[in-house]
Structure I
Amino acid sequence: MKTEKNILIAFILNLFFSIFEFVGGIYTGSVAVISDALHDIGDAASIGIAFVLEKKSQKQPDYKYTYGYSRYSVIGGAITNFILLFGSIAVIYNATKRIIAPTEINCSGMIVFAIVGVAVNFAAAYFTREGDSVNQKAVNLHMLEDVLGWAVVLVGAIIMKFTDLKIIDPLMSIGVAIFITVNSAKNMKEIIDIFLEKTPHGISVEEIKKHLSQIDGIIDVHHIHIRSIDGHNNHATMHIVTDADTHEIKEKVREELKEHGISHATLETETSNEHCNEINCTVNRKHPHDHHHHHH
């Protein structure tokens, strides 16, 4: 599995690198370098979690996890984002202290660390660029943020070398932290939507209902439920009212659903004179006319 190998490479790169830059941050006295180090250690930890959970999420469904294991990958993404959010808060706190009481900074050392930082993280970003699991996306986002973070530090270090503006250092780290916070929050929302079984992004139940109702032989479609298992595999269940050959109808419905990005569907069919047992069915269901009129 390519995703896994790439996540592992990114993990090893990041782990060694964060230790190296932490030392660098202390050596140069730069809170921006330390904050990037903190962020990278958080990334390495979360990539480690992502790796383990990505592996687990590849398992086939069994009797214990009848829907399969792919949500483990989503949990990986959630843990990663949590770590990042906490890391960012810590960074903002430390940087604010620095703004109040600026300290000496070794700019030349900072420039060297920043150059290495850009290079290593660019390599890690390159390894994790493919893949479509929410987990992999979270990992790749980290890598790109790290490249950005280091690019910012590099520019800041160069400016500080030629001017005496010590405040640039904490301001940079706050900028990076805010950027990370916003992105993590967006990611968290996506993940929460998946766990709340929200209709997947880009899928319209109204439209699907309309398209399915247009298929020859289908009288009505109701109880449409669509969920995403892991952010890119979608699963639907529904009741189809038809008096035609159910086998053919199901084939047509499955084909239509594939066009809408639904890879797995559980379909129940009913005939037009069958009463659907569920209470809210009466709402969205054309009733066959009542034949027993009461005569006075």
Structure II
Amino acid sequence: MKLYNRLSGQVGVVLSSIIFCVTCSCDPDPDPTPNTSIDFETTPEKVQITPGIIDEASGIVPSYSMPGNFWVNQDSGQPNALYLVSKDGKTIKQMTVPGSANRDWEDVAIGPGPNSGVNYLYIADIGNNNAPASPVGVIYRVPEVGDANASFDQNALAKITFSYPDGPRDAESILVDPITKDIFIISKEGQTAGLYRLPFPQSTGETIVAEKVGNVPSLTFATGGNISKDGTEILVRTYLAVYYWKVNAGESIGQTLTKAASKQLLVALEPQGEAVCMDADGKGFYTISEKSNAASVTLNYYKKK
């Protein structure tokens, strides 16, 4: 495994169809002193999500360009669109990603990319769509828009195609390292969760063979993952639990995830829990579920203690 040196001072790294008034949902400037606790509330603050728009939520990340909002994707059978959701749940806007196709979008990540200073969204078309796993996975990379009334630029959309070194895999979790810009995929398997890496810069002109980094211990049926904006915290969820890793100074994401989780976090039961992310300010994390057979779902926030 090729390891990358990570800065010891990572904590200081720079870190719906409805029209939005973004200024109404923006947070004030975050506290400059991050909360380094690894303890979280076990009873979430819940915000009701009106059913009928994002009933198949599969991934979630905070918007870095529009604080107080989140990007949510839906999986197979849904439009090739991301959904901008305000943290109070009152505003949801569907935003098509032109040039993409939703075979089975299972997760979304946000982080840096080829152009300095640009926030990119990474849409992971990596599921099996209730069929044999595809021999290749696709990740769409597109610059995040900074205005809820703007549109994604098809000319700026990049398609990263990859295969696994050990045969087709079903996967639902993508993570982007904000330090190295590497992309990580965690397979969704009942015995061992494989960890795969697409090192930066990722080719958009040929199929990449992912590097098998190893396995994520004691993790089965991973349904979503996220790395914090400053690169020091990792979350991976299953249908029933959320696992948390603290990234030690000088440690790579691969080294961290191939060790046992720092903590298993207690979370409320959801209809079909698939999505998780740290908040942009690192003060807590969010989950959202597919509706499945429930009447509706909630956006759940677990604050750090």
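Rule-based calculations on the coordinates, nothing more; no lab input. Everything numeric here is computed off the predicted structure, so don't read it as measured data. Cβ atoms are built from the backbone, for glycine too; each structure is taken alone.
Have a look at I, II and say which one yields 21.6 for mean projected area of the Cα convex hull in nm², as calculated. The structure behind it is I. Ranked by Rg/Rh (Cα atoms, Kirkwood Rh), for residues 38-213 alone, structures I, II are topped by I, which has the highest value. For mean count of other Cβ atoms within 10 Å over residues 158-165, find whichever of I, II sits highest and give me its label. Largest calculated value belongs to II.
Upon calculation of helix-only ellipticity at 222 nm (-39500 (n - 2.57) for each DSSP H run of 4 or more, over all residues; to 500) from the atomic coordinates, which of the structures I, II produces -500? Write down the numbers at each step before the final one.
Working: I: -22000; II: -500.
The correct label is II.
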